[in-house]
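The numbers here are math on the coordinates, done by the rules we state, and not lab data. Keep in mind it's a predicted model, so treat the numbers as computed, not measured. Cβ atoms are built from the backbone, for glycine too; each structure is taken alone.
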Structure 1
Amino acid sequence: MMENNQTIQLGAVTLNVNNLEIQGRFYEEVIGLHIIEESSQKISLGIKETGEILLNLLPLEPKKNRLRETGLYHVAFLLPTRGALGGILRHLLEIKAPLGGAADHGYSEALYLNDPEGNGIEIYWDKPRDVWNVQPNGKIPGITIEMDAQGVLDASVGSLSKMPEGTKVGHVHLTGVDFEKNVSFYQDILGFSLTDDLGGHARFFGMDGYHHQIGVNNWLGEGIPTREENSLGINQYEIIWESALDFIEMKEKLAQKNYPIELKSDNVFKIVDPNGIIVYMELKK
C-alpha cells in the first residue's frame, strides 16, 4: 500500500487507441473505471467518488498496427484492499473477462489481462509492508507464485463492477531497451531506488520504500526501435511530486545533466525517458 508521506505518486496514464468507443467501453464495463469526461477526441476514466482521472484514451488517425518497439508492458491499478481485489475478480469471472493470469508476488497479489488492443493491465493490492522481503540494502525482491484465488475471493463481500475509491495507478511497467540509460534516468536523476533486478532482463525502481512505481524490461529483445509519439499504445504518463523542494531539486538535476525538458508552466514540464516515452512532471496542486 502507498504511504501518506510520499515523495511522488503516479498520475494518469494516456494511451493512443485505434477504436476509442470499444476501448472506452472495455475500461468502463470490464475493468471498472468510471467515465469522467468524454468527447470524440478523448475519453478520461477514473474514480467516480473523487473525479480522479487514472486513464486517458486518445484516438489515432489514421489507425496504426502494434509494432515491436518500446512502450507499455502494463499499467497497474492498485486497489486499497484484498477484499476489493476479490470483488473485482468475482466481477471478471462473472462476465467471463479474458483473464491472462494471476500471481502472488510476495509483496502483492495481482490479476493480469489485456485490453482489446493488446495493452497489458495489472490489477493488484499490496500486502502489509511488514511481510515484504525488504533487504538491508533496500532491495525488495519479488517472487511469482500461484495466487490464493479462493482466499482472495473469500476476502470480498460480493462482486465489484467498479473500482472503489482509493484506487490509484500503482505502477507502470515499460518495455525498454537500454538498462544503463534507464538506471541513469530513473535512479541517478529522478531519485528512484533500484529495488529489484531480474537477472538482467528487468529493472524495478521504487521511491519512498515502495517495491516499484516503475518497471522496465527487455523481454522483446535488445535493439528494438524506440517508439514514436503517435504509436499505438502508451502516449505518456504522469509523475506528481508532493513537495516543491523535491520538485525543484529533481528539476535542477535534469538541468545539471543537460537533460532536455519542455516547460508547460511553472509547475509542469515534459520530458522523454530513455525508452521514448513522454513523462509529465507535475507539482501537486
Structure 2
Amino acid sequence: MPRLSEIKYSHEETVSAISGYFDFLAAMYLDEDAIQRPPEGGWLEITPDRLRGLGKTDKVVELLRHIPYLRSGEWYHQSEAEAAPSGIHFYNWIEAIRRVDHPDSNREIGDPNIFTEPPEDWGLVPAHVVGLITTKQDLWLLDTELGVIYWVSGPGWLCLQPTREPVLDDAYDIGESETDWRLEPSWAIVDFFELLKDAFRQLNSIPLTPTVVLDPKGVKLSGIREEALALVQTIYREHGWPDMARYRKDECLRAIRETLKERYGEECRQLFIDMDKW
C-alpha cells in the first residue's frame, strides 16, 4: 500500500485523470454531449475573485477551472447522469456559477460546500480540500496538498475489497484536523479513478441507460432487479465489453433498451428508469 509520504499532488495528472474518466464513461454508456469540456485556458467564469466566498485555495480554484463537468439537471447543480458506483452524481461547479443572478457583479456564488462536504464538518474542511460530488450518502473529498481522494461513506463492496491499493496512513499521522472523514478510505488520485473504471470493467457497476447506473452488490435485489441486472451484464459481454477495441456501444445500449422494454415493460421502473424519458 502506498504511504502519504510517497504521494504528491499534480495539477496536470489530476485534470488528466478526471478528463480520462469522463472519456471512459462516454466510451461505455454516457452521451458525449453530457460532458462539458473547458475551453483552452480553462473556464473563464472560475476565478479566485468569483469563488472568494468559498474559502478555498488558489490551487483548488485552478483545478476547478480546468476540469470538465457533467451536464447538470435542476437539482442543486448535480449531474443528470449517474457517473460512478453507488449512484454517484458529480457536482457541476461551472453551472452553479453560471446560474447565479448578476454573474458580472462581485456577488458571492453561495456555498456549494453545503452540497459537496460532510454536513457535520461544514466550515471545518481545510481550504485545500474540495468536494467533487453531491449525493445523499457518499462524498469525494480531493486534497490538493496530499494528492489523495477520500471516499466518505463509500460502498463496502468496493472499499473493503478494492482493486487498487488505498493509502496506508490516515491524515492524523501528519497532524491534520481531527475530523471523521479523515478516517475514511483514500486513494492516490490517479488510482482512485482507475478503481472506478475497474468497477465498470468488471460490471460490478452496470449502466442501464445513459443516465442510470446500478450496482448488483449495492441495491436490494427485489422484484425483477436480480434477473434484469444479470441479463444486462450478458448483453454487455455479448457486445465486446470490456474490450474497448471490440465493444459496440450504440448497438449494446440499443439492445439493453429493447430487451428490457420487451421483457419487463413498465416494471422497468423498479430499475429506477424513468420510462417517460426512455
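Any idea which of 1, 2 comes out highest on distance in nm of label points 7 Å out along Cα→Cβ at positions 163 and 203?
Top value of distance in nm of label points 7 Å out along Cα→Cβ at positions 163 and 203 goes to structure 1.
Given a computed value of 19.2, 58 for Rg and Dmax of the Cα atoms in Å, which structure among 1, 2 does it belong to?
The read-out was computed on structure 2.
Looking at relative contact order in percent (Cα under 8 Å, 6 or more apart), point out which structure of 1, 2 has the largest value.
1
1, 2: which one has helix-only ellipticity at 222 nm (-39500 (n - 2.57) for each DSSP H run of 4 or more, over all residues; to 500), as calculated, at -9000?
Of the options listed, only 2 reproduces it.
Of the structures 1, 2, report the one carrying the highest value of distance in nm of label points 7 Å out along Cα→Cβ at positions 147 and 187.
When distance in nm of label points 7 Å out along Cα→Cβ at positions 147 and 187 is computed for each of 1, 2, structure 1 gives the biggest number.
If distance in nm of label points 7 Å out along Cα→Cβ at positions 19 and 219 computes to 2.5, which of 1, 2 did it come from?
Clearly, the read-out refers to 1.
Work out which structure the value 0.90 belongs to, where FRET efficiency 1/(1 + (r/R0)^6) of positions 67 and 243 (r between Cβ atoms, R0 = 41 Å, to 0.05) was derived from one of 1, 2.
2
One of 1, 2 was used to compute FRET efficiency 1/(1 + (r/R0)^6) of positions 35 and 227 (r between Cβ atoms, R0 = 30 Å, to 0.05), and the result was 0.65. Which label is that?
1
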